[in-house]
1. Can you spot which of P, Q the value 1.2 was calculated from, given it is distance in nm of label points 7 Å out along Cα→Cβ at positions 59 and 107?
2. Given that FRET efficiency 1/(1 + (r/R0)^6) of positions 43 and 123 (r between Cβ atoms, R0 = 25 Å, to 0.05), derived from a single structure, equals 0.40, which label among P, Q identifies that structure?
3. Thinking of P, Q, which structure, once mean projected area of the Cα convex hull in nm² is computed, gives back 12.0?
Structure P
Amino acid sequence: MAWFRARFRAHDIYDITGEALERRGFKLLLADLDNTLVPYGVPLPDQTLKAWRDDLRTHGVTLFVLSNNRHESRPRIFSQALDVPYIGHAGKPKPPSFLQAMERMGVSAEQTAIVGDQVFTDVLGGNLAGVSAILVEPIRLAGNPGRYLRYAVEVPFRLLSGKGEAL
């Protein structure tokens, strides 16, 4: 059961500040792309997302996109426009991409967190890799009945995540 519980919860990424991450010793924030940073299909980051990335940088935290998207161009184009490193087709929840990102950035698991909207990929993957997981609400569920089912199955784990530990 603990494998599916996030250490922290936030409504969305904008509730996560560079100051809070720095205070907890995080230097790397891995982030899911679709439905965490932006809704599915949004091709490029907007100014609000760039300002959030800048806040993280100001506090010594590197944003790193870790996406399961099977189309190589999607995370590449988005991440280049956001000026952040990335790994596409990451294979979450398996740990290798998490470990590769940490090695690439020269940080330990204790200095790394992942933020994502899915329990069975982002949270489980973070826990398997030994990094702190931050669970956010999905930006938008519309358009895919499978997403509704997946999120419904995740409800008990969402309710148990982030209890008692403020970010």
Structure Q
Amino acid sequence: MDVSEAIRTRRTHKAYRPEPVDRQTLDELLELARWAPNHHLTNPWRFRVMGPQSLAKLKEAAGPEAAAKLDRAPTLVIVTTTRMGDPIQDEEDLLATGVAAYIVLLAAHARGLVGYWRTPGILRTAEGRAAVDIPDDERFVALLHLGHPRQEKEPPEREPAGHYVTYLP
């Protein structure tokens, strides 16, 4: 699959088969993430692959209603970025971490897997952060749901480039 095809055909999926993504594939996806561009090569991203104990802790912190959404995918990856205390560097690192997370989603798609980028509120709370050991010097970016697809999804309509691109003189 070439890059253009991967970008155009990747979809958000919320229905997965029950088997988790195997460790070797996860290692490959997370290794690719390190190639995201980042100013000064700070490598600010941090990935936490959740196991059953950490998932149980997070679900308990989330409460019954929010916990149900955490059961959608068999593999969950928490993405955070480091904070250095310099507002400009922290902003650059946040954006680089977003790119790294998207690389994981694209690479998963290229391997026949599907994903879903979520930002559940529980991971912005002290209780949620404590449940999955996110230290104070890291900022939560995403909770990636990964797995094998249960269905195909059609692409949504997109605005043509002329709606959001301006060529300056």
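1. Considering all the candidates, the number was obtained from P.
2. Corresponding structure: P.
3. On the way: P: 8.7; Q: 12.0.
Source structure for this number: Q.
Bear in mind these aren't lab numbers, they're just calculated from the coordinates by the rules spelled out. In this text, all values refer to a predicted model and were calculated from it rather than measured experimentally. Cβ atoms are built from the backbone, for glycine too; each structure is taken alone.
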